[in-house]
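Bear in mind these aren't lab numbers, they're just calculated from the coordinates by the rules spelled out. A quick note: this is a predicted structure, and the numbers were derived from the prediction, not measured. Cβ atoms are built from the backbone, for glycine too; each structure is taken alone.
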Structure P
Amino acid sequence: MDIHVNVENTSNRLLNFMPAGDRQLLAPHFKHVALEHRQTLEKPNQPIEHVYFPEDGIASVVGDSNTFGPIEIGIIGKEGMTGLQVVLGNDRSPYETFIQIPGNGLRIEVEKLRTAMDKSRSLQQLLLRYVQVFMIQTSQTALSNAAALLSQRLARWLLMCEDRLNTKDIPLTHEFLAMMLGVQRSGVTIALGELEGRNLIRGKRGLISILDRPTLEKLTNGSYGVAEAEYKRRLEPKKH
């Protein structure tokens, strides 16, 4: 059952970066919701009804490739929000967004968010900066898919998932990894085996444990860290 929540206690980082006045502008319209595995948050080319600010778990933004089937182009966790097209003034996206790793989050009706953005320039600017950072994430995904080895791409996605879950034990199936990387499951098995052979991860059915994050970061050969640095530069409050 949906219940109203105190946004001052949220673990969503984007909300925590907002000025208190902007959070309070949104607070009366938020509902706390469970985000279930495979729950659809946005359907392709259909009007977006709600925007979600995850507090844990991971949502996948997925495009449908005619050749390879569904391929993940971006992920959203407690660092951000869904509904980026709404922030840009649109009402729909050509991509699907659904929950890949379950958790909880805050939900707001699209019209309530739009009204709040109209009232607060600072809120609008913060959300637009997040859209920019997400676009950099998806650009880095395209660059990684074109230029990086499969093991490097896998290392990057594992690091991104750990960032959003705050745990080294990540519930990822081979099926999801194949979609995430745009490869066959046999390719995922080979890449996982390579990382396990180097003692960087430990895998068992439905779970991957990160053992050596620093070496995983080096293995990505720069494909991890660009969007993360931009997030910190554009969104995190400056320390004085």
Structure Q
Amino acid sequence: MAKQFNIKGFIPASMLDWPGKISSVVFLGGCNFRCPACHNPGLVLEPQAIPDFPLEEILAYLESRDTWIDGVTVTGGEPTLSQSLPALLDIFKGHGLQVKLDTNGSNPAMLEELIREGLVDAVSMDVKAPVTDYEYSRVAGVKVDHEIIARSIAILKECALDVTFRTTVIPGLVEEPELVRITNFLGRVSRYQLQAFRNVENLDPEFSLLRPFNQPRLEEMRALFEIPAQDELRAERYAYPG
């Protein structure tokens, strides 16, 4: 069963992966992007080398902790590449669990199916760069049709789920000018978060030599661009020259 669902990892409990909730985290192998800054290259490049994690063990754990685990976050890799993803989420929902999906937004058809079938309660989508072919492809490490990304954003903005858009800030690739354009493209959303680049085990080894933003700079960007669910802070407040 585990091999069918391509489960490559499991975190029993996390307070970081689903805002405001305690969730277990399930990792699926494989990804269609090759982001040079990615800090989980094993899941991307060689998922077949990672042993499959038994779904039965995950379900047994969740059943034994059903009084304090709020739900399951399904991440990757890129989960929407798996044709068995709807069946996996249906199993979790059948056990009375809420489900959050992490996605890069490259499969809007799957995203629509999961929403239509009621298989997800929340979605976090990575918006990696300003939504143009060139800039998105540069950060994703492969050729990306920006219209596919724009379609996924539109789907999530139109749905009634708990949606978070998020961007990893990367020195030299995604800084304040890019964030202005990303947030202006997103428009009015309920939650937008910035993630810190980590120079640990990156897919492109050269990125392991890149120094992350220091904490004051990161916090300044967060203050300017992040949109909490209860706020409507907009990036227009930041007038970046040029």
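So the values come out like this:
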item: Identity of the structure behind 3.3 (criterion: distance in nm of label points 7 Å out along Cα→Cβ at positions 211 and 227, calculated), options P, Q; result: Q
item: Origin of the value -9500, where helix-only ellipticity at 222 nm (-39500 (n - 2.57) for each DSSP H run of 4 or more, over all residues; to 500) was derived from one of P, Q; result: Q
